[in-house]
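Structures for review follow.
Values quoted throughout were computed directly from the atomic coordinates according to the rules given, and no laboratory measurement underlies them. Everything quoted here is computed from the prediction, not taken from an experiment. Cβ atoms are built from the backbone, for glycine too; each structure is taken alone.
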Structure P
Amino acid sequence: MQIQISFTSDEDIILPIHYNNILQAFIYNNIDVELADFLHNEGFIVNNRRFKLFAFSRILKRGNKVGRSFNFGNSIEFLVASPLGKFCKSIANSMLQKEDLFLGKNNIKTDQIQIFNPQVEGDEIIVETISGIVAYSTLLKVDDNKYTHYYTPEERDFERIVAENLIKKYNALIGQDFQSDGNLKIIPIGNSKQSISYYKDFIIKPVDGKFKIRGDKRLLQIGLDTGFGSKNSQGYGCVRII
């Protein structure tokens, strides 16, 4: 399920250029306390990997850059996605019931909530990213120091890593082993772009663009509901069907 929420403010909404952690904190602060604690500290575990099973978009309009901040004017909207009914119900209720909300230092009010439940019927979807897809490996240099390599769709490992991640999230959600070849094809439509983003003090290199994605419809559905690639709960991998 995907929930698109619009907000207004009496004053300009100003956020730092790299604001993912602020949106993430906003989400955790506006869901059920026990659920927030479970997702933040435990999550759904598969093979010693923890999954939060939610994703969120960037703010869906371009702000005006002012120094190291964006000024979004007096309205913003972004989208949250999750297959967890309790999560979706909790955040929707919170947005409707609270008179005053704080996004960082910005006092905002809910203006509108739109709920979408896109269902994958076949083995192909066409999507656009509304927060870039992250696929990476931690590798060793010749001096045995670790470094992180972020893949682009032109590299074969991009598809493999995204597919493996989807299978793990499926297993975490359903509680059983995924029975399929797990093959996934991610075909850029036009140009895709890798950019540099910061989550707190960590550099992350997501890929944005429009893509034709082919594979088992269960994996495609998990991608729509939880995000494609890694670091979804940090604000990456959220897409919508076009």
Structure Q
Amino acid sequence: MIKIFGYELKRILKSWLFLAMLIANGVFAWFVLATEIVMGIAYTAPFSVWSYCTYIGKTMLIAVITVLLMLAGYYGKKQKQVEILTLATPITPAQQLILRTAVLSVCFFLLYIEAAVLAAVFYSSLFQYTSFGAYVMPSVLLVVPCFLFATGLGHILGRVHQSLVYLLLAILFIVGLGSITNAFDLFGVGYFSTYPLTLPVDSSGEALYVMDGAWVAARLVYLVIGVLLFIVNVRIKYKPTRA
């Protein structure tokens, strides 16, 4: 099973799609940092949690698009040629689903790490800011539910038809470019760029970061839905086909 995971991961990481999206993500991330984040979000510092999470939310859109494009490939005709190799191994359909999701998670978090590293370089070189610990929990709440929800739903739709994954991609792209400002904003861009404007400010005129209960609850909802979708996918894979 480990060998199959290594094979799948190596194949995906060397694909033109992932390499192209990795480059695109880096270019886009630096552009966002240099043009939007440098000015600060919602009258906060460029290195505030509000600004950082807005930035990560913008880059998450590319990460999700990348994962869904790769996921759609798993349900395409060309994938059947690759599955000839995996079917020759003692691996169950459910294990295959878990392996694929694990591969997608590595790709997704590599894109996040790329964006985070670029932000660290940007903040430390331009503002001499290195207190990145404050970003950890908000980033986890932003990134993990986003991945699980998108991939869980993508697998469900892919089992019906590959084209539905592309439809989901288009919908999430529109959502990501939209102006949703409530706690259920999947990518958090609208939320993190507007919620600080409703908070009291400190002596410097900046809204301090607070872990909003509604935001946490919304992330937990996405997380639970994502986990449930994954469980449903595994159970469907295990379900025997009736003659």
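Worth a mention:
- Ranking P, Q by distance in nm of label points 7 Å out along Cα→Cβ at positions 36 and 156, the structure that comes out highest: P
- At a computed 1.1 (distance in nm of label points 7 Å out along Cα→Cβ at positions 132 and 196), which of P, Q: P
- Structure responsible for 0.80, with FRET efficiency 1/(1 + (r/R0)^6) of positions 140 and 172 (r between Cβ atoms, R0 = 25 Å, to 0.05) calculated and labels P, Q on offer: Q
- If you line up P, Q by Kirkwood radius over Cα pairs in Å, for residues 68-163 alone, the top spot, with the largest value, goes to P.
- Source structure (of P, Q) for Rg and Dmax of the Cα atoms in Å, computed value 17.8, 56: P
- Among P, Q, which structure scores highest (criterion: distance in nm of label points 7 Å out along Cα→Cβ at positions 116 and 220): Q
- Origin of the derived value -8000 (helix-only ellipticity at 222 nm (-39500 (n - 2.57) for each DSSP H run of 4 or more, over all residues; to 500); candidates P, Q): P
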